[in-house]
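**Q** Each structure below appears as structure tokens.
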Structure 1
Amino acid sequence: MTQIHRFVETLRLGNDPKMVARMGSGWAVMGSQQVVGGYCLLLPDPVVPHLNALGERDRVQFLGDMSRLGDAILEVTGAERINYEMLGNLEPALHCHLFPRRLDEPESLRTRPIWFYEWDLAEAWSEESHGSLRDAIRETLARNGASEHL
């Protein structure tokens, strides 16, 4: 069982404060390390090994949810763009990272992949620091009809 499987099980129980919203294809959650403010992930439910393991309808749903979550993050953070990354080499289960990228990032990092940041130094997600950002993304998704009512 992967970490993604365990994370989805926790989300189903409603026990994770990083949960942003239940979407048609799975769960929108805040990243544990807020390497850039507003970093989120989309996790499928049920968990599958990779995008190509989904049937056509489910694949369209996941990719649509991914872009709707990106729209909400853009609106709330005022970022210049969203970087979407589906890797899966270390954690072999489908998940998408969504990183809001801003023009005010350090020049040495602004045009580089997010993985060049010092993740160990990134602020850990906390209710106090990031709860209002989570709530704003949640409200934007709900207003746009992109999330399910829990």
Structure 2
Amino acid sequence: MVITCSDTRTPETDTSGALIMNTLKERGHTIAAYHLVKDEPSVIRKLIKKGAKDRHVQAIIVNGGTGISRRDSTFEAIDGLLEKRLAGFGEIFRYLSYQDIGSAAILSRATAGLYKGTVVISIPGSEKAAFLAMDKLILNELGHMVHEMSK
């Protein structure tokens, strides 16, 4: 499942969501659902809970809402649900971002973890950040993470 959290994007302008879905499909993954929602914690939590109950959803990738602006609340919505956190995901994402954009990388609250047997990954909403996360982290480990959850 792919969720884009944005107060301004439309399905036509959601280039990050499209990039995530296209790269997943290119690697043989199936997109069970796609949602474009406002950055509202209750809506985000509801979608994640719904996805975790769907046997076709093994992982949920959320993009957007990870910054520090007043409206950025995706991190809080997701972090409150996670039963196990994969702290290394956010740490390495920020490290890789730092190599590209410098100290502004500290403003990202990218995170990942597990909720009800489902992998949940939250990344920034910019297309550049989505590409970085997909290329350097997610596509390399997603299959392994899902496999570990099935044990």
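None of the figures in this text is laboratory data; all of them are computed from the coordinates on show. If you're wondering where the values come from, they're calculated on a predicted model, not measured in any experiment. Cβ atoms are built from the backbone, for glycine too; each structure is taken alone.
**Q** Output the label of whichever structure in 1, 2 has the greatest value of relative contact order in percent (Cα under 8 Å, 6 or more apart). Before the final figure, lay out each step's value.
**A** On the way: 1: 30; 2: 27.
Going through 1, 2 one by one, relative contact order in percent (Cα under 8 Å, 6 or more apart) is largest in 1.
**Q** With mean count of other Cβ atoms within 10 Å over residues 51-58 coming out at 15.2, pick the structure among 1, 2 it was computed from.
**A** Working: 1: 12.0; 2: 15.2.
Derived from the structure labelled 2.
**Q** Could you tell me which structure in 1, 2 was used to calculate percent of Cα pairs over 19 Å apart as 47?
**A** Details: 1: 51; 2: 47.
Traced to structure 2.
**Q** Taking FRET efficiency 1/(1 + (r/R0)^6) of positions 19 and 107 (r between Cβ atoms, R0 = 25 Å, to 0.05) as the quantity of interest, name the structure among 1, 2 where it is greatest. Walk me through the numbers before you get to the answer.
**A** Details: 1: 0.15; 2: 0.75.
With respect to FRET efficiency 1/(1 + (r/R0)^6) of positions 19 and 107 (r between Cβ atoms, R0 = 25 Å, to 0.05), the highest-scoring structure among 1, 2 is 2.
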